[in-house]
Structure P
Amino acid sequence: MDALRHQGTVAITAESPLSPDLDLLFARHVQAMHADTPPESIHMLPREDLVSPRITFLVMRKGGEPVGMGALKRLSGDHGEIKSMHVLSERRGQGLSRLMLEALVAQARDSGMTRLSLETGAQDSFRAARALYAGAGFAECGPFEGYGPDPNSVFMSRPL
């Protein structure tokens, strides 16, 4: 299902992650993940792997410009995972990350999921992300499907 959400001049829609105008978003996301996370603890999917029938990829555009992205992966019939969420650093502080998270939660709910989980970093650079997720009802949990214990990871989940 294509999600279309509008908040003022912000639109969030399901799109292909391979669109060339998303190159900057992906470059910044990869850079951020590698900034202070050891390679063995980076769990983001390669861009090409986000093209899958099990994944809904959302792009946030402000005035037509891509400023954020997020992916929802179906793990099982009723369990989903948030993958690859990112908002350009110069656009942070405007509530855009919250809007993207709300769109991902709504997409999961609309897709019939009853549980949504995520993995994020344990480092200080991920503190704001962890606070955003906690504020949206996510609570820390143990590793879920496909993950093992990792001192650089924080696992979170919430019912829908």
Structure Q
Amino acid sequence: MKKTYSVFDVANWFLSKEEMTPKKLQKLVYYAYSWFLTLNNDSLDNLENKLFSDEEIQAWVHGPVCPSLYKKYVEYGYNEIPKVDKHTIEVFEKEVDSTLEEVWLVYGNFDGNELESITHQEKPWKKARNGFGPLDNCTEIISDKDIYSCYIQRVG
């Protein structure tokens, strides 16, 4: 049986890299979830392998958001969340750590606004926001099937 992680374990992994805004953290966690889901499942019909299963990802105005992660860091607003000591974070299995490192290499140099812009151009967020205006509140869940369908096209 594979070890399960929480959305906070994943967030702390990224926060051990550097301090960052809540917006940047949300997008990195979203991409980590998306990449893991895509790389660790064989088909759209069987999406059992997930990075975390304790949290849904919703299509908010500023991009994908995990609500409990938002609640934890809302007080920071546009300010940076302090860096976390890497010795205090969850130790991930090698394949998970490798996926997180890849996400960090690809997206880690972007700021929160740039990552928001990238997610706004991608199908999973756009599909979940269908029927909502650009500034409308929305708690629609970004489906695993939409995530997998989008990112599997980039693999290989």
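So here's what we get for this one:
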read-out	value
Structure with the greatest value (metric distance in nm of label points 7 Å out along Cα→Cβ at positions 12 and 44, set P, Q)	Q
Per relative contact order in percent (Cα under 8 Å, 6 or more apart), the highest-valued of structures P, Q	Q
helix-only ellipticity at 222 nm (-39500 (n - 2.57) for each DSSP H run of 4 or more, over all residues; to 500) from the coordinates reads -13500; which among P, Q	Q
Structures P, Q, by mean count of other Cβ atoms within 10 Å over residues 84-91: label with the highest value	P
Mean count of other Cβ atoms within 10 Å over residues 100-107 - structure with the largest value, from P, Q	P
Origin of the derived value 1.00 (FRET efficiency 1/(1 + (r/R0)^6) of positions 20 and 108 (r between Cβ atoms, R0 = 30 Å, to 0.05); candidates P, Q)	Q
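A short reminder: the numbers here are calculations on the coordinates, not readings from a lab. Note that the structure is predicted; figures quoted are calculated from it, not measured. Cβ atoms are built from the backbone, for glycine too; each structure is taken alone.
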